[in-house]
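Following are the structures in question.
Computed from the coordinates by the stated procedures, all read-outs in this text should not be read as laboratory data. Computed from a predicted structure; not experimentally measured. Cβ atoms are built from the backbone, for glycine too; each structure is taken alone.
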Structure I
Amino acid sequence: MDQSTIQIELKENGVAVWTLNHPPSNTIHDELLEDLQKCIEDVSSRPEVRVIVIRSAHPKIFLAGMDIKMMVSKGSEQINRPGSIAVSSRRLQQVLKELEQLPKPVIAAISGHALGGGCELALACDFRIMSAGSIGLTEISLGLIPGGGGTQRLVRLLGRAKATELIFLGRRLSAEEAAAYGLVTKTVSPETFNVEVMTFADRLAKGAIQAMGLAKACLLAAEDREGHGYTLESEAFEQTFTTGEPMEGLAAFFSKRPANFIACSDRYRLHS
């Protein structure tokens, strides 16, 4: 059941491989979110699927995050409609939450950059195996904050101190740095990447998958997943658009120049 942006292959050992393919740069777009949700719904009702591996068809990008051009267009349209940007944020949060709650092991096979929303998708997986590229929640460089649950999952994975450092500084971590932080499960060489990912997936697939699913539900229940953190994140994500910082950050991104957020702060003070 291939989708337009995700190719699906089921191996004999019950490992389903989902290959993200949204050219030219594997950005998160409405279509990809819809396809991902369909894949999640489909695999939920298929007992023959024991483990899911999410990888990329792009040689250098696992998942690039939100489509910047779409974000600019939607941001301009939605900024005068209070609540609409938060709704878009909650849409991404909901799909990644459904991925996180799958009662089967999910592996993010990262062989390229996983920045912003790409990192958020990886955080929603149970394991992250990385060989190349960089990973991080880099939204702050655009005057934004993570809006797909990243502020919540990174704190739970690494603790508040490390999460604050990585988010405030917009750190792009190499595979080795990410492993040192505990952000990725393991690093492997590019030459053995595919073999090691599938070996790891096969080991899980041979295990007590139903028990793993029950344990996963208990592990998730140990954290307050139904709290107010995700709602606060989506509302704060929308609020960034009232500061002027995203417009400066996005303009700087397209112009390939450093963003001048100090000027935005001065203008914000004048108008607040």
Structure II
Amino acid sequence: MAAPVEVVVLVVDNDRDGSAAAALAASPLPVRSAVERTPGIASVRNRLLDLASDCDAVAFIDDDEVPLPGWLDALVRTWLETGAAAVMGRVVSVFETDADPWILATGVFRRRSRPTGLELRAAACGSLLVDLRQLRDAKVRFDPRIGLAGGEDTLFSRQLIAAGGRIVWCDESLAEDRVPAERVTREWAMRRAFNGGNSAVHVDLALAARAGERTLVRASAVAGGAARAVLGALRHAGGRLAGDLEADARGLRTAHRGRGMVAAALGHRHLEYVRETRHA
């Protein structure tokens, strides 16, 4: 570890029936846990912040990710060296089955390496250490209204930056995202692209303080989204005719992202993470 620290493992179970109880009981490490009955990742992350209220920092990692050796050490070291409000680590995709080259060409699973210390304009929470003192000073929380739609981490990080916090990159902190076979499909990739465009516009709308600003966001999203939809479709068609795999795949992804932007501007919120309701 970069410095003598006490590590506390925090787990929030988002199943109202507490189905993770057996796994938690079998953990070889002490675990501080809670059941969060409100569906959505935003509510889960807010509950984690509450569980960590006596800690100096919290490091988020998604439930489908596996930290590699040195993951936390690198995050802590970068945090202590930079004094940043948050530090984002690198996540790499690992596929259960061989991925279709077309899916890889879309870029939906592409995650770039960046220089450690680089300041970011937004961050995802799949691998993110947050300084809790600076977070409390900034008075930022995750917005539960978008917990089932996605983009809550982008909104959270942009609000933290707007309050004066710095978010930096740590390239030495690595976690693996285990991608199941059902996600390595064209349908999933295009739905992801649509949701990305949709949630990005809703984040911009949430950050707009005045009605006039929100009108400009909607107008820009309609114009920009429509342009992406048309140009992306043309690139997709041209790539298909020319046998250009990347143009084919990335063009269709761009078109679906544009569609998502227009839909958001017109008031539609895509609930990417909604679950089927279970009946007794």
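When log10 I(q)/I(0) by the Debye sum over Cα atoms at q = 0.09, 0.16, 0.21 Å⁻¹, for residues 97-232 alone is computed across structures I, II, the figure -0.27, -0.84, -1.32 traces back to I. Suppose Cα Rg over 2.2 N^0.38 Å works out to 1.06; of I, II, which structure was it derived from? Corresponding structure: II. Of the structures labelled I, II, one was used to calculate mean count of other Cβ atoms within 10 Å over residues 41-48, giving 22.1. Name it. Derived from the structure labelled II.
Here mean count of other Cβ atoms within 10 Å over residues 49-56 was calculated and came to 14.1; which of the structures I, II was it taken from? Only structure II yields this read-out.
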